[in-house]
1. Please compute relative contact order in percent (Cα under 8 Å, 6 or more apart) for structures I, II, III and give me the label with the greatest value.
2. Any idea which of I, II, III comes out highest on Rg/Rh (Cα atoms, Kirkwood Rh)?
Structure I
Amino acid sequence: MATLQPLLLRVLESLCSTVGSTVSKEVLRLAKAGEFTGDKGLFSLKIDPSAYSTSYSYLRDASCVELLRKCRIDSIVSARTRARVAEDSFLESEAMCARSNARLRGVLRNELPLGLSDLSVQDCLGRAKAYIAQCLGPVPTSLNCGFGPGATYGNKGHLTTIPDKIESRIELTSGSVFLAHPILSRTAWYRDLVNRQPLDGPYRFVRGNRFTTVPKTALKDRGICVEPSGNVYIQKGVGRAIKKRILFFTGQDLNHAQHRHRSMAREASRTGSHATIDLSSASDTVCLELVKFLLPGDWYELLSSLRSPATLFRGRWYRLEKFSSMGNGYTFELETLIFASLAYAVGCRNQGLDFSVFGDDIIVPTEFARDLCEILKWCGFSLNKEKTFLDGPFRESCGGDFFLGAPVRAHNLEDDPSTPEEWISLANGLRRLGLNDPGCDFRDSFPHTAWMRCLDALPSDIRRLRGPPSYGDLVINDETGYQMRVRGNGLRYLRVYRPVSKKLPFHHWKGGCLFAAALYGMSTAGVSTRGVSGYKVGWVNFP
C-alpha cells in the first residue's frame, strides 16, 4: 500500500483535524488508507466552489484537498507513469488538431456545405482576422532576438547556459534558413563558429523539435517541445515584436498583465461582471489551418518559416498538425493574440480594460462568455471546466483564486519534502493560508498547528531563521524573532538559509565564445549553471 512519509502525514493530519469538515475527514481517510490514485483517489478529489456559501468555508476545504494535488511522490505514481500521461496527451492533441484542420479547410475554403452555424462562424472569424491585421500591422524590419532560459534541441541538462549555447553549432530547420541566415550571420555567435569549425560549418540542420516533459501534477506531467537553438533564438525576437504590437494597439503590456488579471478576477468574483475562461492544452490545440486563416499572409509566412514542422517523439518523427507548442519562442504571444481576436469578434471591446487575455487565461464580460466558448469549441479548443467560471461567486486567473472578493488560493506542495528548504517552503505556504483566515491572528488560524508540524521537521538552528514574507523562502516567515547583525559600516543583515549556485569561471569556455557571450551581455564575473547545487546558512542585506 502506498503511504506518505510520517512527517508529511502528520502535517496533513493536523490540517485536516483542525478544519474538521466532512471534506477534510475524507481527505485524511484517503491519505491514511493509501488511496491516492484512481477516480476516487485523493489526487482526483475535487470540490465545487458553487457548493459553498462563504469564502472561509471554501478556503478551509480547498486547503486540505489541494495540498497534495501537485505533489510528485515517485513511490505512489512513478515518473515514467506521469510522463506516459503527457505522451498520450500529445497524441490526443495532435488528433484533435488533425480534425480541426480538416474542418477548417472544408468550411473556410467552401469545400463543404455550410450550415447556419458555419456561416455565423465565418463572419466571426472574419472579424477576428481583421482585428489581428490591425494589431500586427506590417512585418517588422528588424528583430530583437535572444536566447531563452531553458534547453534547446541539442543543449540539455546543465549545458544550457548562454555560453554553452553559443559554443554549440546553430541548430536550424531547413525551412528557416533563408530567413535565419541573414540574421544569424551578423552575430558573433555565427562568426565564432565559422572560425572554430570551418569544415563542419556553423549550422546543424534538424527536422524539428524534440518532445520532453516537465512536472505538472501528482498524476501527470506536461508535455513541451524543445526547439532548435537557431529557430528559438529568432522566435524570441518575433514574440517580442508581437508583444510590442499588442502594447501599441491595445495598451495592454503582457509583461505586467498577471497582476491586472488577478485584480479583474477578484472584482468579478464579487460582482459577477466578468467570466474567467481557461483552456485545456491550449497551445497544443492551436491548429495550423486556424493560424493560416487568421494571420495576414506575410506574418503567416514569417511565423511558419520559423516553426518546427515535426517533433521527435518516442524515437520517431511526427509531422505536426498543431502550429506551435510551448517551447516555441512566440507561442505565448501568438495564442494571446488569437484568443483576444476571438473575444473581440464576439463583441468584446477595449482589450486590457473591459476584457483581457494572457496566453490561454481569458477574462471577458459575462454577457459575451458563452458566445466565446462556442467559437473556441468550433475552432478546436477544449474548455478546462475545472478552471472556467461563467457565473457564481468564484473566479480564477493567473494563479489567483477569489471567492466573493476574498483570496482563497490553496497551497500546492510540489515535491515530497525531505530537505530544510522544502519544509520552509511548505511552512510559509501554510502561513499564507492562515493570513487569509478572516478575523483572527495567524496563531489562531486553521493552518497554525500544521505549520508547527513543519517546523518540527527542521534542525533547531534552521528553525530559528525567521524573517518577513518579502524574503520569501530564505527564512521562515514570521513577525518576530529575526536574527540580525549590524556591521561597522552601519548596514544591517538578516540571517537566512540561502541557495548556493554552482558558478563556472568565464574562462571555462573558449576565446571566441567568450567574446560572443560578452557582447550578448554576460558578466565576466562567472556564469551560474541552471539549478541550485545546495543551501547554507548565511547573511543578506536587511534594509
Structure II
Amino acid sequence: MKNRTAFGITLSLLLIGVLTSTFVSANTGVSWTENLESVGATDASVTEASDWWPMFHHDLHHTGYSISTAPNTNNTIWNYTTGSYVGSSPTVVDGEVFVGSFDGKVYCLDAVTGVHIWNFTTSGAVRSSPAVADGKVYVGSGDGNVYCLDASNGAPAWAYPTGYDVRSSPAVANGKVYIGSGDGNVYCLDASNGAFVWSYPTDDNVWSSPAVADGKVYIGSNNDNVYCLDASNGAYIWSFPTGYGVFSSPAVADGRVYVGSGDGNVYCLDASNGAFIWGYPTGYDVIPSPAVAYGKVYVGANGGKFYCLDALNGAFVWSYTTGSSVFSSPTVADGRVYVGSGDYNVYCFGPSAAAPDIAVTNLTSCYGSTVLAQNRTYRVDINVTNEGSAVETFTLTLNWNTTNYINSTTVTLEVSETKTVSLDWNTTGYQRYAYYKLSAHATPLPGESDTGDNTYVDPRDLYMAYPGDVMPLPKPDKKVDILDVAAIAKLFGVNRPDPKYDPDKDITCDGKIDIKDVAIAAKAFGYVEP
C-alpha cells in the first residue's frame, strides 16, 4: 500500500496542476497584490512589504499560493513549544504569527524570532486556523465559540457561541465572518461586533473551512456533501454528494471548485452549479493542504515528516522530521515556511539571520530575440533576489560563453527584494555569424553557502548577424536582400505588446518596428558576407 509520502506528493502535484494555471510565478513581474486582488483576498490586513498569509490557505479562494520567496533547505530558524498538539495552520501578517493549539490557546509570535508576544486562552482545543483582518484575529475554539481578538494584544473584542466545537477556520470578507461549527451549521457573523447575520443547517458537523468567491460560500459537511451558499443571505444554491464526510476545505479557481473527501477522492466541480467535472482517487483521506511558493510545494504527512518538493515535477528538495505527525497546513510568507506539529511545536524554516543568499533568477535580452546585429548596443535585463535575512550589496556580472566578461555593476537588495538590473552589451567587434550564450553571475557573499543559484545561464543561443540580415530564421543567410527588407516592412508599425510583434525584426531593439529598422536593412541592401 502507498505510504503517506506518496499521498502527499500525489495530492500536491494534483492541486498544483489544477491551480497554477490561474497564477503567475515569482519571476513574471506581476506584483503579489495583483494576485491577491485576483482571488479576492484584499479584505485581509496585508502590506506591500511582503506577501503575507492572512487566513487559512492564504486567501478567500484557498489557493494556498504565495509569491514570496521560499527556503531551499530545511534550516530551522526557530521552533516554539505550546502546551499541546498544533493542528492549526499558522497565519502570518505584518511580521507576526498567529496559531492555535490543542492546549486551548491562541498564540501570537514574532515571525522572525519566534518570541512570544501574547496568547489568549479559550476553554477548548483550538484546531481552527486564525484569520486576520483590519487589526483583528478571528478564530474558532473547541469550547463552541467564535472569537474576535485584538491583533496587537490578544484582548477579546467579542465571542459568538455556536453551542458546539468550532474546528472550521474562518474566512473574512466584506465585513462578514464565515465559519462552520460542529453543531452542523454554517454561520455568517458581523465582523465588527459578532452579531448573527445568517446560518445554514447541514445536519452534521461542519469541520471544513469556507472559501468565498463571487458572492458565494463553498464549504463541506460531514454529511457527505459540498455546499454552495449565497454569501449575502445563506440561501442554498447547490450541493454535491461525495461518498463520505467532507473535512477538506474547498479551493476555487477559474470557475471550478476543488475539494477532497473522506472517500479518498479529490473532486473538481463547476462553481456555478456543482456539476461534476472530474474526480481523482488518492486512496486516502485528504488531510493537510499543500502550500505553493517560488516553484516549490510544502506539505506535511504522517510520521512527523514535512516535505519540500519541486512544483514542476514533484522531485524531492528537502524534508524535516518533527516529533509527531504534521497535519497542520503550512504557511509561506516573507521567505519563510511556518507549520505546526503534533509534537506541540510551531516550526519556522528559512535562511538563518547570519546566512546570506543571493539568487539570479532570469536573464532576457532584446525582448527575447535570438538574432542580434553586430555593432549595436543591447540592454540585458537580469532578475536578482535577496533570499537572505539582511540587506546585501554584491557585484553582478554579465558574461558571454560563461567566462567572457561583458559588463558589471554593483547591486544592493533589501531583505526579500527582487529587482531587475539592466546591463548594456555593446556588440562592436564581436564575430559575425557565430553563436553566443549569455550568463549572469552574482559574486558570492561572505558566508554564503547556497551558491548554486548565483549564476543564471540563458538557455537561448544568440546568433550575431550583420545589421539588416534577419532572414531566414533561425539562422540568417549571411546576406541582406529583398527577403530581409520585406520581412521587416511587413511588420512596419507593429509595437510591443502586439502579439504580431517579432523581436527578431526589431533591429534597434526599442520595442517597435519602424522606419529605423527598415533604414538599417535598406542601407545594408546587397551586402554579402565575404
Structure III
Amino acid sequence: MPCSIVLKDLSYSTPDGQSLFTRLDLSFGPIRTGLVGRNGVGKSTLVGLIAGALRPSGGSIAVSGTVGLLRQSVLPVPGQTLSQAIGLEADFARLDRLAAGAGTLDDAAQADWLLPTRLEDALRNVGLPVLEPDRPMASLSGGQRTRVLLAGLLLAQPDMLILDEPTNNLDTEGRAAVAQVLARWRGGALVISHDRALLGHMDAIVELTGLGAAVYGGNWEHFAQRKAIEAAAAQDAAAAADQQVKHLDRKLQQVKERQARRDAGGQRKRARADLPKILLNARKDNAEKTAGEGARLASRLREEAHTRAQAARDKLEVLEAVSLHLAPTGLPAGKSVLETHELSGGPGGIVDGVSLTLIGPERVALLGPNGSGKTTLLKLLTGQLPPSAGSVRITPAHAMLDQQVSLLDPAATILENFRALNPQAGENACRQALARFKFRADAALQPVGTLSGGEMLRAGLACVLGGDTPPQLLILDEPTNHLDLDAIAAVEAGLAAYDGALLVVSHDVQFLANIGIERQVMLG
C-alpha cells in the first residue's frame, strides 16, 4: 500500500530543554526524499520520533503503511548471527528442523522454502557474496554489517525505507550498491545523508534548519542551485536591513538635535519675556508633546528595522557555509615529505610491501575496499604502529586527523586544544581561527568530549589548520564521514587553497575531485 508519514505541529525538546523543532509541519510520500541539514539540527532525532523511539513534546505523527528503518550506527551484538540481525532466525530454524526431519506440521505449513534463495538475491543486490545465515555479525566489517541490514529490509519489502546515513562506513563499491538499491526502489524512501552522489538519486530534498524545514523538488544538483540563489538573496536582504537601521539611527539623531535646538530657542524667548507666559507655556507643552510622539515613532520604526535585520542575519547564518582561509605552509616544490620502501605490518600483515613517495605539494588519495589496510597504513606512516618490514621516512611537519580525531584531548576545551597545538598564537588569533570554523564565543569553550562526531572533526581541522603555520603534510582518514554538507563544502574550499601535501583516505569521489587529487594509490 502507498506509505505516508505526516508530521503536524510537531515539537520536540531535548532532556536539557533545548528546542529542536517547534510546530513543524512536514510530510513524506511514496517518493525518494533526501533529508539534509547541519549536524545537531535534529535529523536523527526526527527519525527516532517517526520510529517511536522518542516522544514528541507536542503535535502528532501519523504513519500509514509499513516502515523499514536502517539506523546510522551498526555495532555488532556479541554472539549475534546474520539471521538474528535481520529478524529471520525463527524462519531459518524452521527450515533447519524440516531438513533434519524434526519439523512439525505447523513448520511445514509456515515454511518459506524460497527464503535461502531470496536471501542470496538480497545480499547480491547490496553487493555482498553469499553469506550463511549463522555467520557471526562480528566477523563482518562495519560496511558489510550495514549492507546485511539493508538486505534484510529488501527481504521484508516495507512500504517506506528510512535510511539514516547509509553510506557513512561504506567503501566505493558499497556506496554504489546502496545507490543502485534506491534507484530500483519503487516504494517510498526517506534518506538522511551527506553523500552528495547518493542525494543525486533523490526525487526531492528536505532541508532541516534552526528556522524549520524547507522542501525542494528535484535532486541534490537542483537543491544546490536553489540554495546558491537563496544565499545571494539573503545576503542582499541582510545588507539592506542593516542599511535601514543605520538610516533610522541618523533620522532619530536628527530628531533629537532639532528638538534640542527648539528647546534652546524656547528658553531664549522665555528669557526675553516678549510673549505672554500662558502662551509660552502652551507652546512648550505642545512642542514637548510633538517631540515625544516623533521620538516614539522613530524609536518604534528603528526597533522594527532592527528586528528585520536580525531575522535577515539569522537566515544568512543558516545559509552561509563555514569560511576557511589558510596560512601558507612554506613547503618547497621539490621537497620530499613522505617516502616508504617495501613497508609491511599491521594485524595479519595486512599491509604488505607498500612503496610510496610524496614530493612537494602533491595530493594523493589512498583507495581500496573496506578491510584492505588503508587506516593501518596511515598508522604505520605516522609511527602509531611499528613496521614488520621495510622503512618509512616522514617530515616532522605533518599532522594526521583520524576518524576519532585522537589528536585532540577530549577533557580539554576546543580553545585549550588550539593553544596546545599552536602555542605561539595569541588570544585574538585563537578566537579568530576558531570563529572561522563556527566556534564563536562560548562555543569555543566546549569540552571536546561533549562534541558530536562532525563537530569534533571540525574542531580538529580548526586546531590543525587554523594556526600561523599549517603542517606541510596533512593526512586525513575519511574526513567527510561525519561532516554535514556545509562543513564538507568549507573543508573542500580550504583544502583547495592549502599549499601543502595531502594524503587522503576517502570513498567520497566528489570530495576527492573538489580538493584536486592528482594521484591515486590502490590497496587490496
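All of the numbers you see were taken from the coordinates with simple rules; none came from a lab. Keep in mind that what you see is a predicted model, and the values were worked out from it rather than measured.
1. I
2. If we compare Rg/Rh (Cα atoms, Kirkwood Rh) over I, II, III, the biggest value is for III.
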